[in-house]
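The next part holds the structures, each set out as structure tokens.
Since every read-out is calculated from the coordinates, none of them should be taken as a lab result. Because the structure is a prediction, the values reported are computed rather than measured. Cβ atoms are built from the backbone, for glycine too; each structure is taken alone.
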Structure 1
Amino acid sequence: MKEKEENTESWSLEELTSMTDEVQEETVLFKEKNLTYQYCELTAAEEPNFGSLPEGASDEEKMAYYTKIGGDRILSMLVKANDKKPDGPCISKEKWELLPTTLRYSISNQIMGVKEDVAANFTL
């Protein structure tokens, strides 16, 4: 079991719950240029609704299902921020669907806290 680091800060419940009301801004580097965007954390009630995964679904069907859930969740976070702060760096639903896939993955990974080089997933 890892020992707790001495300088590690702890979240308060107030800080965590306020994140669902606060619009956050991030900047992602894409092809040597920055793109600033905004998003807002979701509450459970704001999570996109999905039907259940069919029993006996293939690996491809499972991957498509989870990809759709993740994509819709990120889009909901972007749209929520746009509604709360329409003058901010908005990415609309229409524009989101037109963005390059690698940029969408970079934004999604950044929001979800995934640390990886997305471009590595697209090289042969």
Structure 2
Amino acid sequence: MKKIYFLKTCSTCQRILKSLNLSSDFQIQDIKETPLTAEDLEKLKSIAGSYEDLFSKRAKLYKEIGLKNEKLSERDYRNYILEHYTFLKRPVIVYGQEIFIGNSSKTIEKVKIAISNEK
């Protein structure tokens, strides 16, 4: 599988997508236009290991509704991600059996290496 979950209105996601020079066989999903389904999220979790790994604690809504002061369970993380796209850490890049979550320079470098090893 070659798929990217991102937010089209996020300039960081746009910059990352441009820098990757993706082949046409990548599926690209804007999570605001086409929200994650429970099935999508289950697949991501099975590769990532946990919902918490997929959850963005940097989301503005996370602080606004006071989640940073609560102890969240895996079920909570799952439900919040499904409830609102902003809770998915972005971008999420699935490449074969690997998953790359977030926009740190280390993560993006690993994606670039994985993609270049195929060519």
Highest-scoring structure on mean count of other Cβ atoms within 10 Å over residues 10-17 (candidates 1, 2) is 2
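As an exercise: Rg and Dmax of the Cα atoms in Å, calculated from one structure in 1, 2, equals 16.9, 47. Which structure is it? Can you show the working numbers first?
On the way: 1: 16.9, 47; 2: 14.1, 46.
It was calculated from structure 1.
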Using the calculated result 9.0 for mean count of other Cβ atoms within 10 Å over residues 50-57, pick out the matching structure from 1, 2.
-> 1
For distance in nm of label points 7 Å out along Cα→Cβ at positions 66 and 98, structure among 1, 2 ranking highest is 2
One of 1, 2 was used to compute relative contact order in percent (Cα under 8 Å, 6 or more apart), and the answer was 33. Which one was it?
-> 2
